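FYI, it's all coordinate maths here, none of it is from the lab. Model, not experiment: these values are computed from the prediction. Cβ atoms are built from the backbone, for glycine too; each structure is taken alone.
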Structure P
Amino acid sequence: MLIKENLRTTNRDELIDITRQVASVVAKQGIQEGIVVVYCPHTTAGITINENADPDVKKDVLMRLDEVYPWNHPQYRHAEGNTASHLKAITTGTSQTIILTGGKMLLGRWQGIYFCEFDGPRQREYYIKVVEG
């Protein structure tokens, strides 16, 4: 079953921990072995897995992405003016696949699943698909 989740972002750039929401969907599915796919259908947002123990990691990642992809650049041509958000979304990717075993996601001790907003604030959605196997 495909599950659609909605969220409201509050900043232009932010990493929102969605690990609990994804784990809740997994638990409700009752599948013990398989994979979980978390997918973002937006061109200026993404999904990533990274450390969720130290909040400074999120700050450092966003800071460095801003340095690599500045919001303003004299050679950007995209009419909407959000080229940086597209580049950041390409970098993080649109989806993550997580192994499911024993009814739980196989995440490392410090790992969390993040919705990556790069052009907010916006109303956003992402999808979760649990596949048995």
Structure Q
Amino acid sequence: MSGRFHTSWRVRFDEVDLQGVVHHTNIVTYLEIARVEFWRELGISYKAMRNDGYEFIINGVNIEYIKSLTFDEIIDVYVEVKSLKKASFVLKYEIYNQQGERAIYAETGLLCSRVGTGKPSGLPEKYLDRLKNPDL
């Protein structure tokens, strides 16, 4: 698998604690923002996917906090597919601070499910193909 998605944004005031550092709980939100943008880049609309009767359920999150992210700095976020199975996959994330230092390493496990069932379902070919061949 190849293809590494990149996005960036500025850390907002409401995301930091009294020390001006991004509160650890906001990192999960950052992963979600990056993941949705990754889908868009792949041409996978989450809304269209749900209309097709499928959804991705998070079944694991692992975050390694390496350096602090601070108010008003521009961060770079990278997403790529780490592993891919018939009904599940793992995305890996790297977040870099404005100095270009890796601040966060994270992984999320996702399970494909039919909407409303909460049970594993094989990834439809059109989504599986995009994840195998991201063309980023």
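Work out which structure the value 0.40 belongs to, where FRET efficiency 1/(1 + (r/R0)^6) of positions 13 and 109 (r between Cβ atoms, R0 = 25 Å, to 0.05) was derived from one of P, Q.
Among P, Q, the structure yielding 0.40 for FRET efficiency 1/(1 + (r/R0)^6) of positions 13 and 109 (r between Cβ atoms, R0 = 25 Å, to 0.05) is P.
Comparing FRET efficiency 1/(1 + (r/R0)^6) of positions 5 and 69 (r between Cβ atoms, R0 = 30 Å, to 0.05) across structures P, Q, the highest figure is found for Q. I have 51, 29, 23 for Cα extents along the principal axes in Å, calculated from one of the structures P, Q. Which structure is it? Clearly, the read-out refers to P. Given a value of 3.4 for distance in nm of label points 7 Å out along Cα→Cβ at positions 53 and 85, calculated from one of P, Q, which structure does it belong to? For distance in nm of label points 7 Å out along Cα→Cβ at positions 53 and 85, the value 3.4 is produced by structure P. Tell me which of P, Q gives 54 when you compute relative contact order in percent (Cα under 8 Å, 6 or more apart). Going through each structure in turn, the value belongs to P.
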